[in-house]
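Once you scroll down, you'll see the structures, which are given as structure tokens.
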Structure P
Amino acid sequence: MSNIKKAFENKKAFIPFITCGDPDLETTAKIVREAVANGASLVELGIPFSDPTAEGPVIQGANLRALNGGVTTDKVFDLVRDLRKDVTVPMVFMTYANVVFSYGSDRFFKTCSEVGIDGIILPDLPFEEKEEFLNDCHKYGVDLISLIAPTSKDRIAMIAKEAEGFIYLVSSLGVTGTRTEINTDLESIVKIIRENSTVPCAIGFGISTPEQAKKMASVSDGAIVGSAIIKIMEKYGKESPKYVGEYVKTMVDAI
């Protein structure tokens, strides 16, 4: 059984997304530990990239701040090594295909396995081109997590059938960012996913309030939140771990 499935056992999963190195890697480590202490079931760690095409302005800003602060893929691997001294929940990377390519796919996934990364999300990797990384993922026991969007339509069943780890269901069209309301018919998408896969499904993009998280978790297996957390980090900087922990607790309690 994939370690990721443990995040969804007997409960709805709350999954925070955290850009590594914003404002610095030391603060990132504290934020992850606070999030886990307050009930996060799985943590998504963003490896900064210069052109994060799936992200809205909030997470784009975090990527630029981290890169300007000198964050590299190797430094992120060191961060995970440190976190794994005491953090036992599953952790996955969210980054872009170019980051893996430039590092070298085999070397990248071998290091993921060594430091304790359970899966990877690559928003710019089309389902039809996943074979490019799949062999290396499987060689080193890293789940390649599929995204399903409202526009996937006829491809939902196909993607779900081959999914591993968990399915990242994108709540709405466009880029990441908080939204006042989410109007996509997610229940019908989840129904198709359930008919074709036993892999857990969590909903992300646009979720920021406990009410939204509760609603999303009621139709799926969990809720993913990024921009709302990055906004807290942007506001409080090195003081943000405490505030992120408090926010995570309200979201966990809601779902």
Structure Q
Amino acid sequence: MKFTGPVLADIFQGKITKWNVPQIKTLNPGVNLPNTNIVVVHRSDGSGTTYVWTSYLSSHSPSWNQTVGTSKSVPWPTGIGAPGNEGVAHAIKGSPNTIGYVELNYALTSNIPYALIKNSAGNFIAPSLNSTHAAVSNSPIAQHLPAGDQSWTKVQMLNSPGPNTYPIATSTYLLLYKDMSTNPRLDQAQAKALVDFISWAITDGQKLAAKLGYVPLPAVVVKHDQDILKSLSFKGTPLYT
């Protein structure tokens, strides 16, 4: 099935309640849509996945933005809650007429039917490693990321340009002390081992990303991450070599 951002926002806001309404039928000509209620499934716990999803809905719906907003946990206007991506995936697969949101790796590994969403170029795109990679690579922010000790609150990769980009994408973040001696549970050797692991994860470890349902980091992001690692120290001693 095909959806647009405004239609999805209306569904999750409880304004569209049936599958065979004109707003959905127009996007899906030839599809036999039932005259049944839409069952919305959302996260019952706070999550980064919810933050990205509600950010996307806010970007396409002034009504959603003003009444529900963007957060890791929101006052859902309709639907049933389930804990974690696994809980949402289980609820979607176990009940008819449902619609929900999960991370890409859960969609790929759980064999859940997923929708095509209209991107900024006007094309309906399926979620995949390739379409998500296009979203990250084409995002203007990917070329101008802030320093590690600056604010990242405005870093987002929603609605990226490009004909083949999936419109909902985000990064996964690691939070570290710039002076890692600030963490009393780490000695210098442990701090160095942690930095070495992160260095491996953003370079050679990226070879494993696709198998786990994640998009490998673009080269420009890897270089930026390496520059951030160079800024980490333990009582003044650099940790990245």
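Derivation of every value follows stated rules applied to the coordinates shown; laboratory data play no part. This is a predicted model, so every value here is computed, not measured. Cβ atoms are built from the backbone, for glycine too; each structure is taken alone.
One of P, Q was used to calculate relative contact order in percent (Cα under 8 Å, 6 or more apart), giving 16; which? Before the final figure, lay out each step's value.
Working: P: 25; Q: 16.
Working through the options, I get structure Q.
Matching task: 2.2 is the computed value of distance in nm of label points 7 Å out along Cα→Cβ at positions 10 and 34. Pick the structure from P, Q.
Label of the source structure: Q.
To which of P, Q does the computed value 2, 12, 19, 23, 22, 17, 5, 0 (P(r) over Cα pairs in 5 Å bins from 0, in percent, for residues 18-121 alone) belong?
Derived from the structure labelled Q.
Ranked on distance in nm of label points 7 Å out along Cα→Cβ at positions 26 and 202, which label among P, Q comes first with the largest value?
Q
For structures P, Q, calculate distance in nm of label points 7 Å out along Cα→Cβ at positions 90 and 186 and state which one comes out highest.
Comparing P, Q, the top value of distance in nm of label points 7 Å out along Cα→Cβ at positions 90 and 186 belongs to Q.
Taking volume of the Cα convex hull per residue in Å³ from the coordinates of each of P, Q, which one would give 139?
Q
If helix-only ellipticity at 222 nm (-39500 (n - 2.57) for each DSSP H run of 4 or more, over all residues; to 500) is calculated from each of P, Q, which structure is the one that comes out at -10500?
Q
On distance in nm of label points 7 Å out along Cα→Cβ at positions 2 and 194, which of the structures labelled P, Q is highest?
Once distance in nm of label points 7 Å out along Cα→Cβ at positions 2 and 194 is tallied for P, Q, the winner is Q.
I have 0.85 for FRET efficiency 1/(1 + (r/R0)^6) of positions 154 and 218 (r between Cβ atoms, R0 = 25 Å, to 0.05), calculated from one of the structures P, Q. Which structure is it?
Q
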